[in-house]
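Each in structure tokens, the structures are laid out below.
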Structure P
Amino acid sequence: MPPDSNDVTHARSRSAREMFARIAIYLRRYPWFAAGTMGCAILTTLLALVYPKLTQLIVDRVILQGKHDLLLPYVLGLAGAFLLRDVFNGLRILLNNSFEQHVIFDMRRDLYDKLQRLHTGYFDQRATGDIMTRVVDDVTSVERVLIDGLEQGTTAILMLVGVFIMMCNYNAKLACLAMVPIPLLILGAILYTATAHKRYRLQRRAVSAVNALLHDNLQGIRQIKGFAREDHELRRFEKRSNELRSGTLTIMRAWALYSPSMAFAASLGSIIILYFGGLQVISSMNTAHPVLTIGQLVGFLGYLVLFYEPVERLHSLNQMFQAGRAAGERVFDILDAPCEVEDRPDAIQLPKRVSGDIHFENVHFEYVSTLPVLHAIDFHAEPGQTIALVGPTGAGKSTIINLLPRFYESTRGRILVDGKEIRDVTLASLRAQIGIVSQEAFLFNGTIRENIQYGRLDAREEELIASAKAANAHDFIMRLPQGYDSRVGERGVKLSVGEKQRISIARALLKDPPILLLDEATASVDTATERLIQEALERLMSSRTSIMIAHRLSTVRHADQILVLEHGRIIERGTHDELLAKEGLYASLCKIQSTATIEETLVEL
């Protein structure tokens, strides 16, 4: 990967209305949580309105009018209001957190489910770290908009309305004067929002870029150490981290200007009220019917604090919304991506076990339009036969193998299994018939038992062990400290290449499929291990239809049919002896090859 490669795709921009409509779907699944959270939030808000009123009464009646017997009831009432407020607030937190976790679970589940159904090419164009960021971090940001934003926004508006009514009840003129800073607050919010989305989008991309590089480098740590590229990779990480730092600081600088400015604008309301309210109190001190008492001014100021607190909260919610909107674009980019292949409405189920008769009829394929990869591929594999594919790198061998389980869809032509076109059958029933053993065996980060059992999850212990024995894996497994319960590490790092291949073969044996796709597993092992793997492969291929990519001639001599590919076309076909008799490319290959692989020899030719 070049030093400046980002490898992070950009999600398309979406309107705020579209985002809210999509997010609201998850809210409707839990109406009781939503109602309970909002109910507790409303009660908490209403109980908060008690404090300024009781404070006013204590000042006017207890202190100024000398009604000392009312002090204890007022204080007890205030304590009761505070207690109930905090009880409902605690209940709100519990309900809110449960609500949040249910929604996060649902959204992550939907996202992961969609990822598994996306076209294979989707992952060819995206970094794993970027996808992980979307599933883990971006979902959380979207959820905050969904629940925290909705709850806090609603309670803030209710607080504004309730407090404004109370302030009008005290003094309508002062209530109107308290609104003077509102246009400034609205203008500031508009100016901030107009540019915030771009800033947050850049930051989310920078987070994904850092995670993508980190994931890639942790996977390739041995290569980094082997080539002594620690300093080089540190510079790459510094560059990505600096982009994240720069993006975050850009957001913080804007917020550092926006938030204090809005706070100052809000404080102007308090200054205005203190001045004009103070004048009213002074002018009313020597009158029988005061316009505004000291206690009312104190209570009004208490409500004024409660009025501007939700205004400031709405500004914070604006920041949250912009972050959530940027994250939501990336989440819905995955949810809206087209699935790999949709089952046709009338798709049929293949029988539990097919015979393994395979036809490729005039099959063409292109990954990118106008760049064909396969041209008019025709061949027939009868049940139990072995078809070997040979040819240089890029000839189309792997593409042929990927078309049968429909990892990719052929552009033209038909592929049939037992006479049924694979487009007309369900994906699940098709892939249940196929076992795959690739050249680079992939093992999950679990135990050996779990990796073998992945072939058939309901397999009995004796079946699992029998598969391991048939794959020549049982002996080395039993030499491990914990036997079948030994952990293999990430991607099977604790096992050798040959051991991983035999585990992979045992997994395929346990599945017991009638069709096998093999990317020969002996290309990168020593002679003794190759013999063990070859024996295991022979057991695996017995009585099964197999299509194999061959890297060594020793593995294709006994194939029922050998297809020689070049530039996406079959240029020769036949058995080993038939191809030798033709004295074509395959015959020339046989004369030259000794220990070199087929690809290496073809390049030399």
Structure Q
Amino acid sequence: MVLDRSTKLRARRVFRRRQKQVQTATTSAGQRFDKNFFARLERLLDVQRFVVGWMFLVLAIMTITILQTVGLSQFYTKLGPVAGGQYHEGMVGVFSNANPIYATGPVDTTVSRLLFAGLFKYDESNQLVGDLATGYDVDESGRTYTVHLKQGLRWHDNAPLTSADVVFTYKLIQNPDAKSPLLHSWEGIDVSAPNAHTVTFKLPNALTAFPHGLTNGIIPSHILHSVPARQMRADPFNTAKPVGAGPFAWDTLQLGSTTAGGDALTLISLKAFDTYAGGAPLLSGYVLHVYDDEAKLLGAYDRNTIQGIAGLTILPKQLAEDPRSHIYTFPTTAATMVFFKNTQPPFDDASVRRALVLAVDQPALIKNVDSQLKAVKEPFLKSQTPYYDKAYEQFSYDRKAAEALLDQAGWVKDKQGKRVKNSQELKVQITAEDAPDNQKTLHALKGYWDAIGVTTQAVLAPSSDFQSALETHSYSALLYGISIGADPDVFVYWDSSQSDPRSPNRLNFSEYKSAAADASLESGRTRQDVAVRALKYKAFLKAWKEDTPALGLYQPNSIYVTRGKIAGLNEHTLNTDADRYYSITEWSIKTGHILK
């Protein structure tokens, strides 16, 4: 088809108009892009500067807040004990049995105290408080005690602990086939459980001190009920993996050269028991390193293998001079005395006994042994008020009076200055266990008695021989420490019945016999009223002073050495060395910021 001229011109006009529209649209789009993109880009930069500024401001505020918090923290926080950390302690001895109805040695007692809980324990004021129990009631006769258990008690294996376990424990102690050393303390006592949270003890006679005998650990019936009593002492439970309800649970036992503690004989590892009735320990674990001699123990401490040393009676010089060590000195409710065997010459003569007491300068002797020791001047401790009575303290040092008393008794000095009567020389032999503190004490006693003309022989016996002498009363005079405890019932040490060879304990080491003392002791131990009880004991104190069956010396201290102070462990009176573990839930070897 052929286009005419007018059609061509019209097509050109349309094309130019469309071209112009495209140019106009392109120009307009460019202008809009410039306006909308680059203008907003400039605003974005402003926004960025705004955001960055605020970020710097926030960071500045945070920094100032942190610095201010740190600066002001001293006003509402303090450094204090926090949870965590494994504590390593060392002692000399042998591990043989963790079961609380058998544990007697220092190592066994330590492990038993940490693994097992008793009905009661002692606080830092040496007052009896609940452990598994909330408290007790006693009837008017003083013969029936009812103990109430805490709710929700658990063993380490999470089994429930009930009154049935308590009854099982004491019934087992009472079974002669079990051969528990606690047997004689529980003879004649009826133990029953009226319900799961109550235990009733019926005594043959009133005994005020009875609750103090309820601190021994309770053992699990659900594990041990099927073990014959005659096999109980040797059962693997006692050493392989004991299960208790104390603050720590059994973890591992390592023996001999395989231990991680170098030359330790035994390593016993325990782990914290979070549901312990007395509260979860702050420490995550406890490891006891057992050594066969003190040199190895001190070497391990010097190498920082252990953080604490237990069981010392005399502080070694190297520890006393170590600035990194903290020395804890715990007074004990024990009494170190010289027991004169009243049934054997020359101690069957009260004049001789009194003269020997008068000849000893007690303050000077204590200063020579350990100036921190407290003096013992009568059968009760000075802290046991109102039972202690200053009027009945033993005779004080008076050498002239001692010599005059011996002269009056017919013991006169010969040319060599020795005391002689009827051609018989006055000789005394005193026996003690071979230990550093006993060595010092015997040396001082020998000096005082030799000075008044009494020939004195001091015998230091090895531990096994000494224990045999104690049991058989094979001595003339005895230097020994007796445990009195928090309650002043000293019946077993001074009543005539306790000197009888047929007595199961035979703890009357002086073999002292006095009808007046016996009546007073037996009456005093049955009284619940403190004032009445103290009054009843007066006759005993008077007889004891006049008869002088023994020479009181001092209360031994329990020394505990640690690498720096342990938070939560404070010096206080102990009845036994292991009593310091009653506060172990509060011990801490880590510190951090805590709220005031």
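If relative contact order in percent (Cα under 8 Å, 6 or more apart) is computed to be 20, which of P, Q is the source? Don't skip to the end; give the middle numbers.
Working: P: 14; Q: 20.
Label of the source structure: Q.
For helix-only ellipticity at 222 nm (-39500 (n - 2.57) for each DSSP H run of 4 or more, over all residues; to 500), the calculated result is -10000, so let me know which of P, Q that is. Present the calculation step by step, with values, prior to reporting the outcome.
Values: P: -19500; Q: -10000.
Traced to structure Q.
Have a look at P, Q and say which one yields 12.2 for mean projected area of the Cα convex hull in nm², for residues 297-448 alone, as calculated.
Working: P: 18.0; Q: 12.2.
Traced to structure Q.
As an exercise: P(r) over Cα pairs in 10 Å bins from 0, in percent, calculated from one structure in P, Q, equals 3, 13, 20, 20, 15, 8, 4, 3, 2, 2, 2, 2, 2, 1, 1, 1, 0, 0. Which structure is it? Can you show the working numbers first?
Values: P: 3, 12, 17, 18, 15, 11, 8, 7, 5, 3, 1, 0, 0; Q: 3, 13, 20, 20, 15, 8, 4, 3, 2, 2, 2, 2, 2, 1, 1, 1, 0, 0.
Going label by label, the one that fits is Q.
Can you rank P, Q by percent of Cα pairs over 23 Å apart, for residues 457-544 alone and just name the one with the largest value? Display every interim value, and only then the final one.
Numbers: P: 18; Q: 31.
Across P, Q, percent of Cα pairs over 23 Å apart, for residues 457-544 alone peaks for Q.
Give the label, chosen from P, Q, of the structure having the highest value of FRET efficiency 1/(1 + (r/R0)^6) of positions 433 and 481 (r between Cβ atoms, R0 = 41 Å, to 0.05). Don't skip to the answer; put the middle values down first.
Numbers: P: 0.65; Q: 1.00.
Result for FRET efficiency 1/(1 + (r/R0)^6) of positions 433 and 481 (r between Cβ atoms, R0 = 41 Å, to 0.05) over P, Q: largest is Q.
By the measure percent of Cα pairs over 34 Å apart, for residues 113-416 alone, tell me the structure among P, Q with the highest figure. Please report the intermediate quantities before stating the final value.
On the way: P: 54; Q: 45.
Comparing P, Q by percent of Cα pairs over 34 Å apart, for residues 113-416 alone, the maximum is at P.
Rule-based calculations on the coordinates, nothing more; no lab input. Predicted, not measured: the structure shown is a model, and the values here were computed from it. Cβ atoms are built from the backbone, for glycine too; each structure is taken alone.
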